[in-house]
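What follows are several structures.
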Structure I
Amino acid sequence: MTEISTTKLLSIRDCGFDEYWLRDRIYDDPAILGLGDLRPISKERTQSQGGRLDLLLKDPEDDSMFEVELQLGATDETHIIRTIEYWANEKRKWPKRSHTAVLVAEQITNRFFNVVQLLSLAVPIVGIQATMVEVNGARALHFNKVLDTYEEPEETETQQQGYDENYWIKNHAGTLECAKWYRSLMENLYGDIPAKYFEWYVSLLVGGVARVWVNRRKNDRAFIQIKVGTDNLQETADYLNAKGVQFTTQAWGAVNFNVNLQQLKDNAEIHEWLASKLAPEHLRQRAKQQSA
C-alpha cells in the first residue's frame, strides 16, 4: 500500500520569516498568487495620504492593476480598510484601468468574508490565504484564493465631452473599425446597438447596458472586453479553448481579446457565438419581431 504523507501547518513568523520576506517572494514571482501572469511594478509604494502599498502588480495583457496588501496572522479591520483605501488611491491615479484589491493573509476570517459581501458590488476585492506547510521535514509556501466575489455593476456610462466618432476617426481609426465591426455583428442579433465614445475606449450597449468595450491599442489593434457574466465565464472559456483562440478572462465575468480587424473577421463565427450570450433571449426575439 502506498504511504501517504501528511502536512503540518506552520506560522510564517514562527519559521523565522516576516512580511518583508513574504513581500519579496511575491515581488520576485507574482504568478505564485494564482492571479495570472502578472508583472511587478513597485513595492512599498508611498501613498499620498500616508502609508505604503505593499505591492503593485500589473497584467501586461490588458494593463489591469492589482493592489496587494499583506498580513501575517488573521485578517483585521485595519488591513481590510487599508487594502480598500490603497486600491481607491491607485484607481484615482489610473482611472481608465481595471483595478483589483488583493489582501493576502495567513487566515481569512469570517468577519472579512462578511465585510467583502457588503462591498462586493462596489470594490473588486480578492482574498488569498498564504500558508506555510511542512511535509517530511521540507517546508513550502502555498497560496490559495479563497474569496473573489466581485461582479462589475451594470451602471449607466456618461459619455465624455470632446470624444466622439470624429475624434476616433482622426486618432484611432483602426481601433474604431474593430468597434464598428463588432457593433454590426451585435446589431444582427439585437437591432440597434448604441455606442458611446470615450478617450480610451468605445462601449457598445445592449438593452441600455454596456456589454462590450473596445479599447484603443497601437498599430490598428483593439483590446476588446466582452461581458458574458460570471455564471457563463467557465463555459465561455471552455468553448474558446476548444476553438484554439487566444484570450484572457477577468473575475467580473469578461473575456478579452487583443486583435486587429482581420483577426476578428477570421473568427467571425466565434464572436457571433459570444455576442449571442450578451443579453437575455427576449431581446433577441424582440429584434427578430421588429425586423420581420
Structure II
Amino acid sequence: MDSPQLGRLQQAVLILLWNDELYGLEIQRRLRFQGLKVVAGQLYPALKKLEDKGWISSREEARIGANRIYYRISHEGQHVLMDQLMHFLYFYQYIAVHRISPVFEEAVEALGIEPGDIVVDLSTPHIEKLRMKMAPKTLPGGRYVVLSAYEDFMDALNEWVSYEGLEDLVEIVDREALRGVPDGSVDKVLILYNLHDNGLGWMIAETARILKPEGRAVISDIVARRGATVRDELYEEFMPEHSRSGIDESILGPELSSQGLRVTDRWEKKGVVTLLVELDPQAQAR
C-alpha cells in the first residue's frame, strides 16, 4: 500500500505534537515560528482530519470560562511522520549520489572492468546511470550481477533492466540468490555508497568468498565524521539502519583483514574514500 501523503500543515502539526500535548491556540502560535500563519478556519479542520485518520487524539479539559481541547500524536501518526522522513532520506541519498558520482566513476575506472569479466555489484541502487556504462564493459562473454539488499528496490531494478533491454547481460539477485554464486568465481566486486548503512557488513565476507584469487574489489563511500553529534543520536534512535554517517576505516580495516582481504590502493576526494581491495595471498596461504 502506498504511503499516506501529508500536506505541509498536517506535517507541521504532527511535528509539533511529537513530544508535546498542545491546545489549538498554542499550536497556532508555534506554527508561526515555522513561518506558517494559519487562521482558526484552517487549523481546526486540519486537526479534525488528522483525528479522523487516527493520527492524533484529543481530550477536553474543563476550565473556568471555555474548556480547552488538547491534542497529542498517536503511534500511527508517529509512524506516518517517520515514513515521510524516510522518503526524504531516499531523496537525500539520491541527490548525494548524483553529487559524488564522478568519484564513483573514477573508482570504477581504477577497478578496470574488462570484456569477459564476471562482475558482482553490491552498490546502492541509485547509480543506474553509472551501471549503464559499466555493464556493457563485460561484453563479450561477461556477466553483470546486481544485488538488491532491500526488497523495496528489487522490482525497480528489474524494471530498469527490462526497460534498457539488458536481460541477457544483467541479473538482479537478492541476498539468498547471492549465496548461490560459486566461491572464487567473480572477477570484480563493487561496493559503492552502501557500507555506511548498518547491517551490511556481511558484504565484506561475501566479497572475500566470491572473488577469484586474482580478482579485485572497489569500496567507495563517504568518510565517517569523528565524534557523536545530536544528529547521530537522532539517527540512531529513529533510523538505526542509516545511523552511521560514513565508513570508519579504523573498523573497516580489521574487518577486511579478518576476511583475508587487503587494501592495495587508497585515495580520498570530496569526503569520499575509495579503497582497491584484493585477496591477501598470505592470509589465503594460512
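All of the numbers you see were taken from the coordinates with simple rules; none came from a lab. Note that this is a predicted model, so its numbers are computed, not measured. Cβ atoms are built from the backbone, for glycine too; each structure is taken alone.
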| query | Looking at structures I, II, which one was mean count of other Cβ atoms within 10 Å over residues 95-102 calculated from, given that it came out as 18.8? | reply | I
| message | When distance in nm of label points 7 Å out along Cα→Cβ at positions 135 and 183 is compared over structures I, II, which one is greatest? | response | I
| query | Which of I, II yields 19.9 for mean projected area of the Cα convex hull in nm², as computed? | reply | I
| Read-out distance in nm of label points 7 Å out along Cα→Cβ at positions 7 and 39, computed value 1.5, structure in I, II | II
| remark: Value -13500, calculated as helix-only ellipticity at 222 nm (-39500 (n - 2.57) for each DSSP H run of 4 or more, over all residues; to 500) from one of I, II, is from structure II
| query | From which structure (I, II) was volume of the Cα convex hull per residue in Å³, for residues 223-262 alone calculated, if the value obtained is 72? | reply | II
| said: Using mean count of other Cβ atoms within 10 Å over residues 31-38 for the comparison, can you identify which of I, II gives the largest number? | reply: I
